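Got some structures for you, see below.
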Structure P
Amino acid sequence: MEKRKNLQMGIIGVLAVAVLFMAIGFAAYSQTLNINGDVTVKASKWSIHWDQSSYQLSTGSVPLTSETGLPTLSNTDVNFTATLEKPGDFVEFSIDAVNDGTIDAQLTKITMTSSVTAPYLSYEVNYNGTTYTSTTDNIGLDLGAEESATVKVKVSYVAVADSTQLPANDVNVTVGANFDYEQVA
């Protein structure tokens, strides 16, 4: 019986030594891979605005009726007043929309409004060479960072074939154009 016990103890000892060598062998053949890094996120700026220094009244346009002869300009607004006295008169000016930021933008919509719809009045906006006469969705024109686009506004007193369509009294007309920009995804 003792012989059997010694044999069992010997086998257990051999198995223990085998397990120990297998564990050391496994450890010798295992490897861990790592990735470490540092990331710097730079400052970003969203800045779409009017370039006030680019404002220019077009040749042949009636002068603006403000004291200075200039529109009231801010970063996001252009306000003007003019008097169109007879058919053929128009007020027209251009100004640049500027993306002075670090994020690319896209013009997605132009909303045009006029307080009067009449055959004797024409109102249009030209954005970088394309003319719009009414609200337009899904435009999709890019205005990259540090780029600009020229906007030309024109309001005209149009000659009509039927003189009864002309206004009998002075008509004050309010026109507007809103340019909606979004971040390019």
Structure Q
Amino acid sequence: MNTALLLIDVQESFRHRPYWSASEAVPFLERTNALVAGCADRGVPVLRIFHTDGPRSADNPFAPESGLIRPIDGLAPFDAAATFEKHRHSALVGTGLGIWLHQQGVRRLIVAGIRTEQCCETTARHASDEGWEVDYVTEATLTFDMATPFGGTLTAAQIRERTATVLAGRFATLCSVDEALQRAR
């Protein structure tokens, strides 16, 4: 096995945040489902990573007590090769994921999930610095509009473009779903 898909934070928690955008989620879920199915068809292990953080109370969507640390509605069911819980932005910090990947002989990672510029980008950078080849599938990442510290707004499309710009050629190979699946063979 040379390649694994990291499906980062594709969890119901995000649907319960004030910035949630159903219109952004529709194409993301379509492309993510195609990526997961394509990996399964090729025998590429899909690793599920969930984010937990903040106070342990039912009103925090990232706390286990909320019941929202589960696959997001609309994600097609699949058998995960392994599941990891993270408490930091990088899926490689404190999770045992790096050990699992080394034990399985994985050298290339396909990165997809939520949020494009946070946990997905941070994991891609970290993985690259640790020596993995990284295929970053922007169309299978999801983010939302954000207010800037200067009073403006960055749209989700602008954030995806910015993330692609800073990763390309330095930390990752940018891929469409089809390209990532082709490279996984």
Structure R
Amino acid sequence: MIVRETKLPGVVVLEPKRFQDDRGFFCESWNAKRMAEAGLDIAFVQDNHSLSLDVNTVRGLHFQTPPHAQAKLVRCGRGRLFDVAVDVRIGSPTYGQWVGEELSFENGLQLLIPAGFLHGFVTREPETEIIYKCSDYYSSEADGAVHWDSCGIDWALTGEPKLSGKDLNAPRLEDFNSPFTWEAA
């Protein structure tokens, strides 16, 4: 597996090796031992799978507050999406900065997003599936969102975004009181 750093420390792109033959392919999408050897020692407790029917479906920017903050490992099971992480750790030298990565069934890439970052994505193809692991269980009391267009993200939309009420009415980043604190390594 190839592990590539991004401009936001802790947010990494994983490229699992695919073993292909005339039947298709096999890949190991997560191996705790190999990831720990690469310095990525995260215990995941929940897998999520969602389907977005339309292009330009925006989901995010989501987070869970401590003590239920979540790291996420995101991949695309079908279709294509642009996945985004935004640093919202108070005191971080990269606070408010974002990175994005195109994830698709074809490229097999995954994005690892630590706790303390917002997460969101936009679909690039119809019937796009996103599959992701979480390091803590879903908690409705800890669930939160920041407005999808308040962080300067270039979503490269090709039409009007399709949004949930939660995402449409979320507070803007400048009005967000982050529960996360940056700790220097």
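Quick rundown of the values:
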quantity: Comparison of P, Q, R by distance in nm of label points 7 Å out along Cα→Cβ at positions 22 and 70 - largest value held by; calculated: P
quantity: For 53, 41, 29 (Cα extents along the principal axes in Å, calculated) the corresponding structure among P, Q, R; calculated: R
quantity: Parent structure of the calculated result 4.3, given that distance in nm of label points 7 Å out along Cα→Cβ at positions 102 and 134 is the read-out and P, Q, R the choices; calculated: P
quantity: helix-only ellipticity at 222 nm (-39500 (n - 2.57) for each DSSP H run of 4 or more, over all residues; to 500) from the coordinates reads -5000; which among P, Q, R; calculated: P
quantity: Per mean count of other Cβ atoms within 10 Å over residues 38-45, the highest-valued of structures P, Q, R; calculated: Q
quantity: For distance in nm of label points 7 Å out along Cα→Cβ at positions 14 and 54 computed as 9.0, the structure of P, Q, R it came from; calculated: P
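Each value in this text was obtained by applying a stated rule to the coordinates, not by laboratory testing. For clarity, every value in this text was computed on a predicted model and none was experimentally measured. Cβ atoms are built from the backbone, for glycine too; each structure is taken alone.
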